[in-house]
Structure P
Amino acid sequence: MYSAPMTLWRVHTTAREAAADFCVKNKVVGVGWPVDATRELCFDEYCDLADTRYPGDKGWRSAVTAIARGMQPGDLCWIRGDGTSQHRGIYFLGRITKGSWKYAAGDENKAAGTFNLRPCRWIRVGDEREVPGLLPTRFIRGQTVRRIEPDTEAKANLVLYSKFLWNNLSRRHSYKLDEKRCENNWAFLLSYKDLEELLALYLQFKKGYAVLSTTWRTETPLFEVFLCSRRQGRRQAAIQVKTGAEVLHYETYSDCTDLDVFLCNSSDKVEGAPLPFVHKVPIASVLAFAEKNITQLPNRYRNYLDIWSMLRG
């Protein structure tokens, strides 16, 4: 079992469609930034050549240094197939293995746009349904290589989930899940995207609503998504969720009198004077719905339940 501190990384493969395929096939994690050399280089030689070729470009140094010096054996790393990759939209979880950084500039490296390499074993996880709700947002923008620091509950849960998933998919108990959690339910493992999805499904299955998919946005000022009712004469609805210790307030929605508003948060707190058209959905009801329908939901929800069970001992 791996007991040393484990760091979780996210790597954007290059825009070239072959990059993720190249990494998975060759059991490496890698980034671009070629230099004017075809021979084997030491790291300092590479940096001197890169300084010359990429003056003013700070991106190469942070990415290559993370690959060469930051990543350690036993660290975990996420990549996603993009472009016209055969793995387009598929997430892979990798484990950094023994072996040092190297620079390679062969034909296959050039085709993939991937030159700075580190040994890494990959496991196919699946598409967006199979990964924690927070993870896809890590691939929207930002540095080519990013360390995911467990400095918030959501990111700490992503680290925890990654360790569990590696153990589960590799069928080896490589990482100890030693976090001490005594929560009464598994809501703390849900990202806001997870809870948003579960509440929308709950309202569709249990209350006769249907999601208006064009209103589902990544960032909205007041609501996550709007819904219409399948029952004649009933008003449209909207939902809002919060995770962690964030609290919802009834008065925030006092002007939304043309809607039925459904609120849910993992702390189960909605403060203020209740309003007749604003409805609190208890987190216990949403979790019970998920547990009852667990075989119909994406596998990550079963994983959340398993993680919670392990943490409880």
Structure Q
Amino acid sequence: MIVFVIFVCTHAAHAQQKLSDGTDGGSFVANADAILELASKQKGLLHARVALVASNSPAPLSAHVAGMMVYNTENRNDVVAGIYYNNGAKWVLASAGSASNITYDPSTYLLSFTDVSGQPVSVDFKQVVKAHETVTTLVKNPNGTFTYKNEVGAEVTIDPGMVNVTHANGVYTFKDAEGNALATIDVNANQLNYDNSASGLQANSVQEAIDEIVSRLAADHINIIETDVNYMAKTNDAVILGDASTRDITIVLPTPTSANKGKKYTIKKEDTNEDGYVHVVGNISGVVSGLYTALPYSGWDLVSDGVSWRIVNKF
């Protein structure tokens, strides 16, 4: 009898395990490919809470361990609160694939954010403008006059002895001795032409380029919405969780345009009522009357191609 007990205990120590609170309705046999399976419709997995220092530091662990997962509670250096996994060399934020911690310093023209891999990124708009600016010239002539050539190549000759220069609100005005305006130079960002041929931006001025970049990064920032009523998806929404436990609900996608091309929505039915439907409508490719699901925790990933919404994943 003692030998039998030892054999059973030894066998169990090497067996697959399934932990369940009985709410999932499944069997008590673990998945064949899993060493450990957790099953519940009412409870989740609570990760260990630690205070990470930086993505390249293993602390508070003693070393980087590939596959380790924790919930970080701190916002410092290049780490933010959230679930991280370790790839053996650094901590990586488990995110939906978008930028976070977006900040802009107008005094230095520096835009900073944390990319999808948890790495800090900085964009110096002064360098961006310098790389894409349209060149204007002011050349001194042998006779003492100056020739100014604007962005479109038009030239104006300026005689310092006959010209009065005033400056207001970023605009330089050149007038002759009689007060007639000879030329104006507007150095405001919204008046400086921007070459968008290589950047992929729609902007035609430096100010429009800055606004478009900030807008795109802000739009990619993760925004999770929970709703139990009909809902119109907004530009900065990323994940929409529909609760149809008490009624059917409809989620309306915005019209796909070139401005939101590449925009992604994840829409999921977040309840267990199989009699309640989540209905998604919009210009969805290949779908006439919209998408429907009553299956708990099911849904879709949809991406705009500028003309319609395409289903890139169904779960």
Structure R
Amino acid sequence: MTHQIRDEAIKLGYIDARPITGHPFDSWLNYLKSIPLGQFLTFEHDPVKASGWSLDDITIWVAIAPTPPVAGWSDECGEIASSYLYSTASKERKKAWEDAAIALGCEIARDVFLPVRAAAVRAGFGVQGLNGLLIVPDHGSFVEIAILLQHAAPPPDARGPEHDKPQDCDKCGRCISACPTGTIKEDGIDTLTCLCTYIYQYMEMPEADYPKMGRRILGCDTCQLACPHNAALIMSKPPSDLSDCLKLEELLTKPDIDRMAKYTKLNESDVKRQAILAAVNAYRKDLLHLIEPYICSKDEKLTQIAKWATAQLR
């Protein structure tokens, strides 16, 4: 059965799948408590509590798949970070893996949210970068991590909590220098000031950081693209069908959220807000007439950013 679960993962495009034990991820929990963003994360860190099974009857399978970096967005478009472009496909692949395991006769716990990076470290897939991301040999940090929680005694090669303390990267500091908001430091990362976090926690973003958002609609790859572990990766071009619906004019009028869902889940209000920022940062005065109506929006966030943008473009 062990080899069959791994084989099914590889058939679905995962590079490898490895078993680990169901011990709590205490090291990861302590790490989260040490960073500001930790107070907002709601992962269950104890697989026993997450599943209701005994420790001796839990095997966690950890699999990784490459998510090649994407570059070359048109100047007329907003940008979506690489990891988010694979969001929908990643969810579908994980479900297919679970379905395959069930077809083999395995009992699987679905919809369990455990810290996947901690699981990948325990599985021995890679080291932790200064930016908090997993770095995998030959694939860098552009990887997707999936876990499968199986009701079965762990096999002899399952790695346990003695492997939980991640090795650090070589700390070259390039991600520190590249980060637009200074989020990454030698002694840790303040993810509350990351551009990725600002997209979801917009009201926390200081106005001085608006220009740093560039044309980002979702996510930020800057620290990853600066990392030498990603230097040899082959860049993919943005999907043409997605580029078409990420044109700023379209995002400011009627974003095609359903079409974008082929790649990732987006909120229309967030998309419009980011499109306004992108229009200003690209100095698109020709889009001012599309931004001005949002000054009267019932959405407080849109109103605030529209007022700022209008002042910048006039």
Answer label among P, Q, R for the case where Rg and Dmax of the Cα atoms in Å, calculated from the coordinates, equals 29.9, 118: Q
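Using relative contact order in percent (Cα under 8 Å, 6 or more apart), single out the structure from P, Q, R with the greatest value. The partial results should precede the final answer.
Values: P: 16; Q: 7; R: 21.
Comparing P, Q, R by relative contact order in percent (Cα under 8 Å, 6 or more apart), the maximum is at R.
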- line: Value 0.95, calculated as FRET efficiency 1/(1 + (r/R0)^6) of positions 69 and 277 (r between Cβ atoms, R0 = 41 Å, to 0.05) from one of P, Q, R, is from structure R
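Computed from the coordinates by the stated procedures, all read-outs in this text should not be read as laboratory data. Nothing here was measured: the structure is a model prediction, and the numbers come from that model. Cβ atoms are built from the backbone, for glycine too; each structure is taken alone.
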